[in-house]
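Values quoted throughout were computed directly from the atomic coordinates according to the rules given, and no laboratory measurement underlies them. The model shown is predicted, which means the values in this text are computed figures rather than measured ones. Cβ atoms are built from the backbone, for glycine too; each structure is taken alone.
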Structure I
Amino acid sequence: MQCWRGLEDIPEGWGRSVVTIGSYDGVHRGHQLILGKAVERARELGVPAVAVTFDPHPSEVVRPGSHPPLLATHERRAALMGELGIDAVLVLPFTPEFSKLSPADFVVKVLVDRLHARSVIEGPNFRFGHRASGTVETLAELGRSYDYDVVVVDLYERGEAGGGQPFSSTLARGLVAEGDVSGAAEVLGRPHRVEGVVVRGASRGRELGFPTANLKTPPHSAIPADGVYAGWLHAQGEEMPAAISVGTNPQFDGDERTVEAYAIDRVGLDLYGEHVGVDFHAYLRGQLKFDTLDALKQRMAQDVDEARALLADVRG
């Protein structure tokens, strides 16, 4: 799969393509429907499927300080899109100047002049151009002048637990923020992942018998609510069952939120300086402050046992 940053990265002589545009944060199940349709349409036409996304998130440029928590890095999004069959991902730098493009100018600059769109695939609520004034109807009307068609894909709705809400990044972010990682997984179609570089912490986990990988996460990462979780640590090409702690370490009066993962039953694991991923499967309990360190160690051992059992059932 090809990855481009900016219109100038698109190869010279690029031919017709099927295009879909959006933030695609999380590549959730609604996104997967749209992307899947783009791939299907591209195969029908015998052309590549291209996904266009933006960096930073448009809301940060339009309303500074409003950048939403991110469900996935751009690298993760591209990898997930590639798994769905997308042939190329174009990340457009979203600048104040770019935000002022009219819908027609956006279509000409991106879809017509550079990607030579033959078909454009979008969800029903797609908006584009200055002040989000363009709609799928606008897109289709312009397509009649510029020789592309538009296919609109309805999004799945969640089950009874979700109150019939359509799948969306906003919904997934809210569930993550509440610590409802199983609900978030229903929207995403997989566990929510937090990535980061392993850095040295206070080493208290090691002293307590449960050495953890302490993640330095990218800005704006969507971090689940404080608590203890069962999940998986992805590192060194392996998926390892893990007990995960998110919070400020109330036992030691901490004031900085951290994400720490203990790889269950692994000894001598050295991950300092490595980029790792942590998948959240289930919420176990909230953060607590214990009367003694022995009480904390006993509860940590209980958490690890519970996580081990839960994860064994999932992976068989």
Structure II
Amino acid sequence: MVKKRHEEIPGRRGVTEIPEIPYQPPPGTPEGVEVMSLRELRRRAPAGEFDAPQRPRFHSLFAIERGAVTHTVDFTAYPLGEGGVLWVRPGQVQQVGDLSAVEGTLVLFRPGFLSPATARNAGLDDRFGGTWWQTEGAERTAVFAAVRHLACAYESRLGLPAEVHAETLRHLLAVLVLRLAHQTPPAGRGAEPSEAYLRFRDAVERDFARTHRVADYAQALGYSPRTLSRATARVSGVGAKEFLDRRVVLEARRLLAHSDLPVAAVAAQTGFTDPANFSKFFQARTGRTPGGFRAGLRGGAG
């Protein structure tokens, strides 16, 4: 299944990585994909396995058939009920909810398992791809039929040569991820992204710790600030400045939650020259001081 790793980041004293989970296929199973029921996952996972945040290096698809659970991905809580599907992508930080309350299927797969064409058409490398779907009606029937077909094929090799079995699973998984990516819009997702939005999004990911001014991105990309804001609002539902601020807050939360950096160092790593300005920004966005946010996560008063 998986194996945790918890290491200090070289050259950055006091900065401890969120436990990474590399993919390790069970002996005798196809390389690059694993399918199991949530009941089987509960049986195999040690007590407390999912209590702390984790950063998988692989894709994880949770498909819920019965019950309800809240699953957190990058500090956003997603309510998963019957018909809910959650896609955690490599590098995202997840905190699994109480799996004893739900039944369903978990699909794990490596980024390179699917064909390049499928990866491109399903947006596997899109860091901002869909995370949460609440399927209904015919869409639910189709999505969960694909899940069950994949699970059945995984469990029942039926005498197929290993490479043929792996290729069968590759095709069945492709059906599932393509259906999710294109036929069932993620909850809360807006219009298809424009070139302006995609370029701005990637620039924010690259430079959010350098500048928090939309005007700087607009100048670098050759758009007006208004154009960037409109393009961002059509896709994400918020303007360019809000989109940028949310990315800064996410990074600050990650550093406060999963490192021992002083608040001043977190401020510097998220683009603030004055720790007091960072603290005011963080409190305005989250309702808590940086210290209070950290203490609350670690069981202290905040």
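Annotations
- Look at mean count of other Cβ atoms within 10 Å over residues 117-124 for each of I, II: the largest one is in I.
- When Rg/Rh (Cα atoms, Kirkwood Rh) is calculated for each of structures I, II, structure I gives the greatest result.
- helix-only ellipticity at 222 nm (-39500 (n - 2.57) for each DSSP H run of 4 or more, over all residues; to 500) from the coordinates reads -14000; which among I, II: II
- Mean count of other Cβ atoms within 10 Å over residues 93-100 derived as 13.0 - corresponding label from I, II: I
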